[in-house]
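Listed after this line are the structures, all set down as structure tokens.
Here, each number is a calculation from the coordinates, and none is a lab measurement. Because the structure is a prediction, the values reported are computed rather than measured. Cβ atoms are built from the backbone, for glycine too; each structure is taken alone.
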Structure I
Amino acid sequence: MSRSPLPPPFAEGPFGVAEAARSGVGPGRLRGSDLLTPHRGVRVTTDCGAAVDVLGRARLLVPVMERSWAFSHTTALAIWGLPLPVGLERRAELHVSTGRGRGPRRGGVVAHRTATTGATVVRGLRVVDPLTAWVQSGTVLGLDGLVAAGDALCGDWSPHSAAKGLAPALLAERVALAAGSRGVARVREALDLVRPGVESPKETELRLLLQRAGLPEFELNVETFDEAGRYLGKPDLRDLDHLLSIEYEGDEHRTDPQRFRRDIARRERFADAGWRTIRVTEADLHGRAGRELVTRVARCLSITSRVEWSGTVLRTASGSTS
């Protein structure tokens, strides 16, 4: 027996059961095997596929969201195009601020009775502003995740103008306004580590590794020229005094032939101008490889004081820690 087709727009995305019933879709059709039930009162056709990222899962909740609700916390960060820690985007629960009332009681959804003043619509989803989302995420993210999101807010990562190119002073103002709220102490700690100019979460991870080892801070993504004024490139991190550049290279640097060739040409330009380039991959950011990276960078900076690692803490010869 062939099933009757769903009227548009119900065949094109998630829809509310109540709305479909008002449009004449019968209860039997709403129990069809070609429909999934991602939330109570919501249906979506199997042709639309399973939602695995935050945006997809958020859209599945929209048909039963009330007007006073808005996506918030880390869910809002993702909607704004800001980074989440690896794996969190696929596993994380949806966060919804309700402004008032009890809020949604559904599996995979965390309700917060917090104000949604200033919420706006992004990609068809009602969401709190990016700075509010960042401060709220102090109850969800660890320190490094908050730093990466803060770097992104001060950088150029997001496709949305409201979530990029922000001055650190704006982040500081929002943190001050949130004094006393849950998680704000961790956000305040992250604020001290946020730097403009970072262009990827892995750059954040790299610079935090070096900074926590007590090494001098590097300049970030600065256009660099040789003594004759010829353009060399824009290293992820650089120390101009020691002619040292550090580049993080993800798999795309290896698998994209054009990018691979550009990387080689850039490295040769820097070498011809007397620069040393240290290339870093994911494996170099952790454990023994991370300690070896710190030692290598310290040697290039002519830092000769003896250092010893105890756990994850670097101890200098003077006994201070970082």
Structure II
Amino acid sequence: MESHLSEEARWAAGLASRLRLIQANFADDPSSVRQGYIIEEIERALKPISPTRRKVYLDSLAERFPAWEGVRSASQSDVQVGATPLTPEELVERLVQLAPTLSPEARAAYAGQLQAAGLSVTEPANAAVKLSPEVAKKLGLPAEKPLQLERAVKLLVVTLDLTLALDQLAWALWKQLAAARPTIRKEGEFNRLAGPYLSGDGEVSTAQLTQLVERTRRLISAMLNAVGRAGPAYAKEYMRYMSPEQIQEWGSMEKGTFEPLEKACWRKFLQQAKEHASEAAIEHEIQEAIVKATETIFQGRVAG
């Protein structure tokens, strides 16, 4: 129970849990990327807090999430928590100083927010977006080579169509396969968050979208791998009930004193076939094999 905790303590406890989840989900990413997600989540949580109270809240967070102190010390984009709010001139100067350290996504998001507030920000016709070394490597481009903004937006539309279609298809298929026991559940709607994120909504963080996409990617990968595993798994299960050796063993055990073995085996075969070799039974067993393999691969209990 947290009813006895102060308001800032409850705020810090909830935020610390989210930050630890971000640390775990992005443990394999560069520390700078992980720090960026953490700072973004903290800044989003601080928005409704009065500037004069933010230091108290952050101190409470530091008690529950000590790693925050390291992030705060290492980051140049730390939020202002002093008692005196910054003047508009100081805010503009601060933004200009931070601009070179921001990612292309952050710059685009902030520009959209400024434009929505009536501070017109326009891009030249030949505007380009500078890539991070990690993204440039994925695209097979030199790290210093920028992207054309117009083409980047067009590719965004194409990849969004693909992502949304795969996201909906994968989870609908999984819901159908695992209707009896959906142990893997969807944790958010990508199509409902993508639009607000692209428009600069501060309530939707990069970490949130990345986690949703990663969960869908893992599900698709697990189901595709499960198809290859389900065949051998079903064959093994089928042979438990229908192999000639097994039928003969059961026939020997169940035949009457003067009954021929062949007759007893045939009777047992018909009995087993009725239970395990009907169309409905085979469909159910194959589907069950796919579901089990998907769950195993998704949870990382075997190499996917």
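Structure notes:
- Of the structures I, II, the one that 14 was derived from, the read-out being relative contact order in percent (Cα under 8 Å, 6 or more apart): II
- Each of the structures I, II was assessed by mean count of other Cβ atoms within 10 Å over residues 187-194; the largest value belongs to I.
- Value 76, 49, 37, calculated as Cα extents along the principal axes in Å, assigned to which of I, II: I
- Origin of the value 1.0, where distance in nm of label points 7 Å out along Cα→Cβ at positions 147 and 163 was derived from one of I, II: II
- Structure (I, II) behind the derived value -9500 of helix-only ellipticity at 222 nm (-39500 (n - 2.57) for each DSSP H run of 4 or more, over all residues; to 500): I
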